[in-house]
Structure 1
Amino acid sequence: MRDLILITNPEYGLDEFESVLKQNISNIATINKNSGQVSIEFKKNNELFGEIMQIEENPEVEQFSEPEELAAIKEVVAYPRFYFIHFKDIEHLKLILKYLANRSDVLVDNDHGLIPIGKDFVKMCEDKIGWDWVKE
């Protein structure tokens, strides 16, 4: 699995993620929230696809961030909360981000040198069809 970090404010977390995804994505077979994480299983042609994605809060990220990076994050999100998104399929990730990150008060850390505002990252994904930042 690969990882991406979603950085949000304290008011936008796992409960909201679960609600937004349930309302907007029809090919989710199951979505469960428990023990500080949301697990998502996708379906294809009404059958389980086998893709499971997990979103979990990780407060330890802040203490391992570089001071300059953390200062830049806090300019957008004053009291950041860090959520790891563990994924296999980048297109499923992009679909999830379209609904979770398409905001000006969210940051996306792709762990490859980019930490853009969420809505800007979603636009990059839409503009660059088939884009995989790891392969770039």
Structure 2
Amino acid sequence: MTSAGFRYDLEPVPSVLLVGEPIHVEWVSHLDPNFSALADVTLCFALSGPWPDAVTLKKEMDAFQTTAACPPNGAAVVSDTVRITSDRRGCLRADAPGLSLPGFYSLRQVNIARVASGGTSIASDRMIEVRAR
């Protein structure tokens, strides 16, 4: 997501978690000289699932389309929502409680930027496996 000089990228999250393990993420700002309009930025993440295996998760997620919203609808766990203006630099953190069931989950990252003339939103997904302790 880019605006007013900065884009915010989610740092890698472990691909395997344990049941009950809290989830901590960071977005890191990166200078992007292609944008200069100050925007109100909303960042969040959510996990949907569980699915019994990776193949089922991928099949279900291919059929699942949604608009970017914080927090996303229908999630098993949602993070804190981070709201900033796009001129902020540094690391931004959000947390979510651990998942209660093992299985395969979709981690959805949502970035929304609003400016006076409109805005943009990006939602991206990746797979996380949650294992029993």
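Here are some notes:
- Identity of the structure behind 2.4 (criterion: distance in nm of label points 7 Å out along Cα→Cβ at positions 24 and 88, calculated), options 1, 2: 1
- A value of -9500 for helix-only ellipticity at 222 nm (-39500 (n - 2.57) for each DSSP H run of 4 or more, over all residues; to 500), calculated from one of 1, 2, originates in structure 1.
- Comparison of 1, 2 - label where relative contact order in percent (Cα under 8 Å, 6 or more apart) is highest: 2
- With volume of the Cα convex hull per residue in Å³ derived as 111, matching label from 1, 2: 1
Each reported figure results from applying straightforward, stated rules to the coordinates on display, with no laboratory input. Because the structure is a prediction, the values reported are computed rather than measured. Cβ atoms are built from the backbone, for glycine too; each structure is taken alone.
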